[in-house]
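Please treat every number below as a calculation from the coordinates, not as lab data. Because the structure is predicted, anything quoted here is derived from the model rather than measured. Cβ atoms are built from the backbone, for glycine too; each structure is taken alone.
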Structure 1
Amino acid sequence: MASGVTVDDRVIQVFNDMKVRKASTQEEIKKRKKAVLFCLSCDKKSIILEEGKEILVGDDVDDCFMEFVNMLPHADCRYALYDATYETKETKKEDLVFIFWAPENAPLKSKMIYASSKDAIKKKLTGIKHEWQVNHKEDIKDRCTLAEKLGGNTVISLEGKPL
């Protein structure tokens, strides 16, 4: 079921900036987005960038993955893009992961509109290789679950931390 929700142009711009990785200088690289959250607008008619809910590559955080996990709201749904840096037995990789966060304690109406609007955002974010629906903080806190989505048992580290 489609919800009729549209996707704001800034969402598409952020996605394209994260996907292309055109930054060349160290300063540009530090300004690249590592993770970003998207939410529904107040009128529930469009998917927008959630202000202040992003992590930049240059941010001084000990563990950007856990910082991202802690950005997710406790009792509401969100869409997210996470630029995962990981290592397999053969090579180092970076892939964008589209995450649909729908915690069990989110209001039913919120879960329904986010679920029915997911196709609208996915159609605009072309080229996403990995998609992950998460319903529990325990599932997303475990790096191994994300590693499984990225490449199964071939992934040996995520964000520089061994699994």
Structure 2
Amino acid sequence: MSEPQPRSAQRDLYRDTWVRYLGYANEVGEAFRSLVPAAVVWLSYGVSGSYVVADAIDKGKKAGEQMPSPAADRSTRMTVAVVDTFVWQALASVAIPGFTINRVCAASLYVLGTATRWPVAVRKWTTTVLGLLTIPVIIHPIDRSVDFLLDSSLRKLYPSVGKPSSS
């Protein structure tokens, strides 16, 4: 019988499994914006937003379970974990990449419309493919930029108790 792993060595459901891809649903929705009804794109934001909230709640619970401590320290640690995770995920998984894919697709559709005589359907599918291909390229630069942004601002405001690790 093997010993249970310490909490820090356990797999994180929201970051180390397929569940992480739910955070990218809105980028996929943005890539398909020219081909699907707006409600589908908004639904993709609902999926990503739900992922962000679930991850923040999970990190808050884990922060509270880390070690026994006075109630005030435990509450502070949980609050910091929830806020940090929520802000990080909202920026790195939803807002910035969603905006980026939206603009890449809008620009490519415009350029294809002015520079080619391709049929509208071909231009829209090309735009969608370009949007989907852009997603893996932007993930790490956005993640690192959000880390830098939070390290330079919000994370300086946290009390020393229970500082969470980034992404």
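Largest in distance in nm of label points 7 Å out along Cα→Cβ at positions 55 and 135 among the labelled structures 1, 2 is structure 1. Of structures 1, 2, which gives 0.9 when distance in nm of label points 7 Å out along Cα→Cβ at positions 15 and 143 is computed from the coordinates? That value comes from structure 2.
Taking distance in nm of label points 7 Å out along Cα→Cβ at positions 103 and 127 as the criterion, the largest value within structures 1, 2 is that of 1. Structures 1, 2 were shown, and Cα extents along the principal axes in Å at 68, 43, 26 was computed from 2.
Matching task: -10000 is the computed value of helix-only ellipticity at 222 nm (-39500 (n - 2.57) for each DSSP H run of 4 or more, over all residues; to 500). Pick the structure from 1, 2. Please report the intermediate quantities before stating the final value.
On the way: 1: -10000; 2: -22500.
Label of the source structure: 1.
Name the one structure among 1, 2 that relative contact order in percent (Cα under 8 Å, 6 or more apart) of 23 was derived from. It was calculated from structure 1.
To test your reading of the models, identify which of 1, 2 gives 4.7 for distance in nm of label points 7 Å out along Cα→Cβ at positions 79 and 111 when calculated.
On the way: 1: 2.0; 2: 4.7.
For distance in nm of label points 7 Å out along Cα→Cβ at positions 79 and 111, the value 4.7 is produced by structure 2.
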